[in-house]
Structures are given as structure tokens and as C-alpha cells.
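Quick note: the coordinates plus some simple rules give every number you see, no bench work behind them. As the structure is a prediction and not an experimental result, all values here were calculated from the model. Cβ atoms are built from the backbone, for glycine too; each structure is taken alone.
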Structure P
Amino acid sequence: MAASNVHLELSHVSKRFGDALAVDDVSFAIPRGAFATLLGPSGCGKTTTLRMIAGFYDPDAGEINLGGRRINDLPAHRRGTAMVFQDYALFPHMTVRDNVAYGLRLAKRSRTDIAKKVADTLAFVGLAGMEDRSPSQLSGGQQQRVAVARALAIEPQVLLLDEPLSNLDAKLREQLRVELRTLQQRLGMTFVYVTHDQAEALSLSDWIAVMREGRVEQAGTPWDIYYRPRTAFLADFVGAVNLVPAVIRAAQDGQARVAVGTRELSIPVPREVALSAGQEVRLCIRPETVEFARDRGGPALVEGSVLRRAFLGDRMRYWVSVDGREWIVDQADPGAGPALDGRVSLSLRPERVHLIV
């Protein structure tokens, strides 16, 4: 990434709480205008990382740079960031208008400026006409919009969001995901979003850093995180996957021939990956990239028997026994799949098979 396109950068950042190492030598660079997500299980350090960016915690080591400026020693209100909290943190005794105006009043903006900015921001998030309501008179989704409006009103360079949808029901979460992404695209602002929800991260983000035990496991585009994971943990964490043991038979010129049980497959691999004959690896195969083959003479086939299936609404999921291991297969047309206990051939798209060393 070109240095001019980096908006927020962490370099070797660490944080301890007593004997617990919450964040361990974290480095990453977020592009300007990106919807960036810190994804990981509970306790992995993602919220601590966000709070260090915001200025609520001081890092024990490392540097945080925003727009090319070191912000480690700046107080939170001078960093150019604003934060939306998991519980929204609205003042219950204040109206919607006064909640949104709070940061502007701290900045000693004029009454005229405050009134205009509050009206414009509430209209922008779809809450015009609700200025005089209290938070208790709003739905969860409306409270979340007020919290976003309050953060946006102070015109930050970067908006930080700590699991802002986690307290909402599934249908409303999905609706507000779309609203947040649309809002971010309209503003062109850098968002840094924390979540443990893999589907949320994949659907919202331009860039994702997956954290585990205080470290960044991998950072990149949603496509790379999902289809090109570097580790078995990451492959399994971000969605359903078939992690299939295999052995390298030969590798050259960006192609590897691998043995899976009694069969051999040829798959593309990055030229910089060093492989040797006899090396044990795992194949990362997503369920939607496996198909039930009608032509048994087709390429890259394995055979098995259907164990069970589940209707998931937009697709049918099958569990197939292949060489004593269970494979997961997703089929978009729920009515066109095989019968239970039936023998099937599975077709793999070699370009979607990813090798994990």
C-alpha cells in the first residue's frame, strides 16, 4: 500500500493489564476512506486496540499514527477520532438534540453552528423530527443512530465503532449493517469497526484484521480472509470450511499436485510458496465451491455418500462422507440435491482450493 494512501497505522503496539498481555506487537495499516474491521473471538484484544486508537488506553509500546501524525501522546479529544460504543452511552436525561450537541458544546462552537450541525446530522442519519425525544422514547435502532450522529457531529477523521449492533435483534442488525455501510460510503470517511460476527465483518468491510490472543492473525480484503486464509484457525473461524489433509506429490511453475486419500488433484499455488514432495499440507475448501458432479469423468472429482442435510433457507447444506471424513457441501437449489445415503461424486474448482502449509 502506498504511504500516501495509509490513513491509520499501528506499529508494534502492545498493551498489558497486570500480568495479562492483551495486545501483543500489533501492526497494521488501514487505507484512507476504508471500512476497516477488527474481527476476532471474545478476549482477543480488538476492543483494547480500538480504545488505544481512541486515546482511552495508553499503549505500553509501539506507535499509533493518524494521517501521518503520531497521536500516542494526544488526549482523546485532539486525536481526530470519535467513538460509538456497544451500549451507545447516550445521556438519558438529555434530549436527542442535546446528546448530539454535546461534543460541539465542549468544543465551544457557537449556538448557530451547533443548531445547524445538529439538524444536518440528524437529517443525515434519518432522525429529523426526533430532536426533542429522550433516549428512552427511541427504539434500539434509533438510539444507535443517535450515537452515530453524536460521533459524526464533531467531524472526526476516523469513526471508531465498538460492536454497535450487538444488542439488536438479527433482523434489525442486518438492516443497520446496510445503513452503516451506505453512510460510510456517502461520507467517504474511514471507519474502524470491532465485531466478533464473521458475517458482519465480511459483508461490511473493505479491509479486515483478524485477531487472536492479542495478535493479528491476518489482515487483508474480505476475499483474501475468506478464500485465502493463512492458517487453519482463520479458515475455520470465518466460516464453514472443509480442511482436508493432503500430501504434496510435486510442485512447480505455480501448480501443485496433491494427493487426497487415493486421488490426486492439481491446484494453483503462489510461486513464492516453497513446497516439497512428501510435505503434509491442508486444503481449504469452502462448501459453496464444491458441486455434485453429474459427469464422473470431469476434473478434480472425489466420491462419497450423503450422511445428512439441513435446509438453510437460501441453500441446502449436505454432509458427505469422503474417505472417512465429513465434507460440507452447499447447494443453491435446495430441490435439486441428492437423496440421503446416496453415493455422489463431488467436483472441485481447483482455482478455489487453497493450500495451507
Structure Q
Amino acid sequence: MMWKVPFADLRLGDEEKAAVLAVLESNWLTMGPKTAEFEAAFAAALACPDLGAVAVSNCTAGLHLALAALGIGPGDEVIVPSLTFVATANAARYVGAIPVFADIVSPDDWNIDPDDIARKITPRTRAIIPVHYAGYPCRMDRIMELAEKHGLKVVEDASHAPLSQWNAKMLGTIGHVGCFSFFGNKNMTTGEGGMVVSADADLVQTIRTMRSHGMTSNTYARFRGHAFGYDVVSLGWNYRMDEMRAAMGLVQLSKLASSNRRRGELVAYYRKRLGETLPQVRVPFREVQGELAWHIFPVLLPEGTDREAVMQGLKDQGIQTSIHYRPIHWMTDFGSGETVRLDKLDRLALQILTLPLFPTLAEEQIDRVAATLEACLA
């Protein structure tokens, strides 16, 4: 279907093509110098002293590595939000831990609620994974206080939040580890890919080793003659990034700040436009400002609205929408909502709708979205 207003619109240019072509012509495609360059550039962009970065095959792999490197294991509990992509909870299960779901703050703040985190802490709790939903900062001061009080590790899922700031700190650099996604619909993309960051040098080295089968040297080092063999010193996985993706990532990173700014301008226009004509549609995080990633634009439809009918009405007019997210605790593999109750999230989850947002979206397209949504709700 040809959308008049697509949900997202990825546009890669000549710079990305040239960067990938240069790697192809170099005849070295697997993890090597371009990956190391990308890691260094990403760490520098986050402007955190002593930060180390490890490029990985995707953010899910990054979350898995982070928990494994922190020693989280069977029987441990990891507190996570339910309003997120399932990878956040699955990462805990990969290491044998139990994901424990915490509620949202309020209908205006859909991030994980520190008060509910506090209620969910038990003697078996080992870690918290706050997700900066849509690029908006979680209440990290309170979360870090809880972590320090109870001896917990904090792994920030910053998939939505590259270059988002909170109290002059970049999201992903506040907890013990931060994980980023470069999936095709993210603010910067390598197709598939991710990055793990930490200011703990020993932890970074552990993650780096685990990324490639627990080996003490990689193929490029041996190719260059810097090592003749290798040892395997820990359990590990093949979670490497290749050189083509790293090259694309460097170009995308150079565009990220300006792309985020444009997203912010579009969010401001959305807020103004919906506020004028659709006051019954609630916009979460409406008052939040600052240097943010503005990853998606979710809204809350009026209570009792048939969301599927609204989405179909928008589709009929060529407007693509999505849902972020169906709560994880509602999923079949997590009990279908029968074993976990999250009062605030359960009340509003069926009203969540995500409207199109991408840097090349035009104000006229937002006007079309708003007018069509108004007609669907009439």
C-alpha cells in the first residue's frame, strides 16, 4: 500500500552508500577497525568521562550481555516495565532470571514508576531495567537511589533515547550499563545493530569478551598479526557487529543531533495542533521539554474508543499508525494478563495509539493526520 503519511520513512543518502561501498572495497567485512571507530565515536557523542562502548548485533544482544556480565542469573529477579518491547523482559529470561513487571507513573508519564519499583523489590531482586519510553527520561534520580539502597544494578534500555539528556547527563550513561538500538525504525540506524556503554572499564572488557564467544582475541587482530591464537575465558556469544553496519552507523551518528532537533519541532507542532482541535486526545509527556530524542509520538484516545476502528479509518485515508505497546504482561507467553495486575497501565493500554513521526514529516502531513483523527473520533 502506498501511504500518504507513512508511520516512518527511512531515507539513506549518498553518504551512507559511499561508506558501505568503501568497506566492501576494503575486502574486510567482519568486525574490525571501522567497528572500533564507531564505538569510539559513539562513546564521545555521549560526553561521559571514561565511557566505553561495545558495538553489538542488536540491542537485545546488548541487554543480554549487560545482564550476563553483571552476574545476573537463575532465580534472580529483574524489575522491568511492561510498556516496552518484549526484548527488555526476554533479556532477563535469557540469563535465567525472572522479569518482574512494574507499573507506569501516570496517564501523563508512561515510564516505569519508581514507587512501584520499590514495592516490587524482594531479597531476590538484582537489577532494574528502566526504559526511556519514546525518548523521555525515566525518574533516574529516584531509581538510582533505590538501586544504591538495595545494592541493585541498573541497566538503562535507551533504545528510544540516543542523545536524550536528563539533568545534563546523557540517557544511557546514568546507570551501570546503557543499551542502544540501531534497528531500522530507530532515530539512527544500521539496519540491525546496537551499542552497550558503561563507565566501568572492567565491565566493558567483560562485555567485549562475551560479545565474541569469550575469546581473548578477534579475527582482525590475528589477521593483522597482533595475535597468533586465542583462549576462551568465559561463556560468550556471537553478538558482533560487522564493518558495513559500523560504517553506516558513523554516518548516521553524524546526522543524529540535527535529526533529533527536527523531531522535536514536529512534536511541538503535533502538541499545538492536537491541543487546538482534539482536546479529548491526551498527549503524554506534554510538558516535557529539553534535548531529547523524540523517538515516537504516542497519544491516548478517549476512554471507550474503538481503537481498531480508528486505526482502520486512518488507514482508509492513507495514514499509517502503530501501537507502542501491547503490554508484555498481556502476552500469551507471560500469562495473558491473568497473573500480573498493573492498575494504571491496564486501564489505559487499549487507548494507546502511535501517530507518524520522522524527520522528513511535513507540517501539512500532521494537519492531515489531525483532521482525519478528528473525523474518526466524531
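General observations
- Among candidates P, Q, the computation of Rg and Dmax of the Cα atoms in Å that gave 24.3, 76 used structure P.
- Which of P, Q yields -7000 [helix-only ellipticity at 222 nm (-39500 (n - 2.57) for each DSSP H run of 4 or more, over all residues; to 500), calculated]: P
- Highest-scoring label, criterion being Kirkwood radius over Cα pairs in Å, for residues 96-271 alone, among P, Q: P
- Which of P, Q yields 1.00 [FRET efficiency 1/(1 + (r/R0)^6) of positions 160 and 264 (r between Cβ atoms, R0 = 35 Å, to 0.05), calculated]: Q
- Among P, Q, which structure scores highest (criterion: relative contact order in percent (Cα under 8 Å, 6 or more apart)): Q
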